[in-house]
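The data blocks that follow each hold one structure.
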Structure P
């Protein structure tokens, strides 16, 4: 594990002080809502002020109704525009990491069709992007890692990796979470950590749900040792989750 970051749940006022106390980086999530800069014209200045001394920085891009592998060309174009929006704001905010959703909804597209269109989408998207920014595809409703893994392997670009969302894999997946890690391996560059009971995407504090976190952490360290671990548990649960990582020996020395 290279470092831990704190997801801010679009609440920089609450999370920036915790970043300052712990010396940890941040995942900025306000811009996952593409209307946010319209409602808050000073959004860039606001985040730069709150996170002036916080590094590294990640940005979560829009994901609602987006589909990079859609069979509809217009849907793919809207998706591209929204992802370009995220990229532009990441550059303005000095974010080195951008999280997008893989976007596949089971049984809505054929496997082969999605694979072909998604690969073409990401190959074109990456052509004009800065080499210093890495993009990550996050699972949401996918039942296993196979299709996302094939997209990443086919694009085979060093700046396109997986964001494994553990909570999503646990409550929406049909295989155990450690199997996602085994299949994706070193293609995992980023991990969203949160817990749940397996019935819904509850974003509980670590240890408050049923995820086999010790097994997951051990497997991540073996199969994806350089992945970023990002706590996506809500501001109110960040300190408890950091305590869980620390007491279980997973917080790098000097952090938290």
Structure Q
């Protein structure tokens, strides 16, 4: 696991830290082309490949990647839930009289959704297909998922600070606080999908779908209504599924 954590952070932060420093006018070691930071999404997959190979668990890791066998309702949840959370935010704005989320609805969104899918896969191959089973085995699902959620949030921090929407220290503090809360909650949902399906494609679809929602609505990651919706879902899962289990190692036929 130590090799996995080290590589996942080193490879990703080599792309995101210089971008974050540059965004805030601080000295940075090198410039990167715009968009290169997104390649950090492949860092967890590379780290998992190296760690699984060195630990002799490559076949076990691959078994979660190669299978598509998962209950159809889980596929539906993964694809529909992110959109449902956005609808909940719109509904709350209408009910409360607040300004509704400003959405970017453009044909380019479909193209970007196609980009998000491999990037989400790059993360899920590492976080949920490799790290989650080991953490769940050691600590149990909920404690293990909590550890993973906190680490996942930390991993994202330089990318968040590199956002063009974060312009000041006060704004950065708010965004990082809300972002951390939401990403920890999202991790519980994504991890639950992984544990219940045993197939990494399911959490990948949720991840890509939510990133597409965040493309349409730039503040989705810090939206209070979306975060509250996630919290309600996590509470429901915690009350109804104390220790999610599935065939974490599923052999392909």
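Computed from the coordinates by the stated procedures, all read-outs in this text should not be read as laboratory data. Model, not experiment: these values are computed from the prediction. Cβ atoms are built from the backbone, for glycine too; each structure is taken alone.
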To which of P, Q does the computed value 14.2, 45 (Rg and Dmax of the Cα atoms in Å, for residues 45-108 alone) belong? P
Given a computed value of 2.6 for distance in nm of label points 7 Å out along Cα→Cβ at positions 85 and 133, which structure among P, Q does it belong to? Q
State the single structure among P, Q that was used to calculate helix-only ellipticity at 222 nm (-39500 (n - 2.57) for each DSSP H run of 4 or more, over all residues; to 500), giving -24000. Q
Structures P, Q, by mean count of other Cβ atoms within 10 Å over residues 221-228: label with the highest value: Q
Top of P, Q by relative contact order in percent (Cα under 8 Å, 6 or more apart), largest first: Q
Using mean count of other Cβ atoms within 10 Å over residues 37-44 as the calculated read-out, with 21.0 as its value, let me know the right label among P, Q. Q
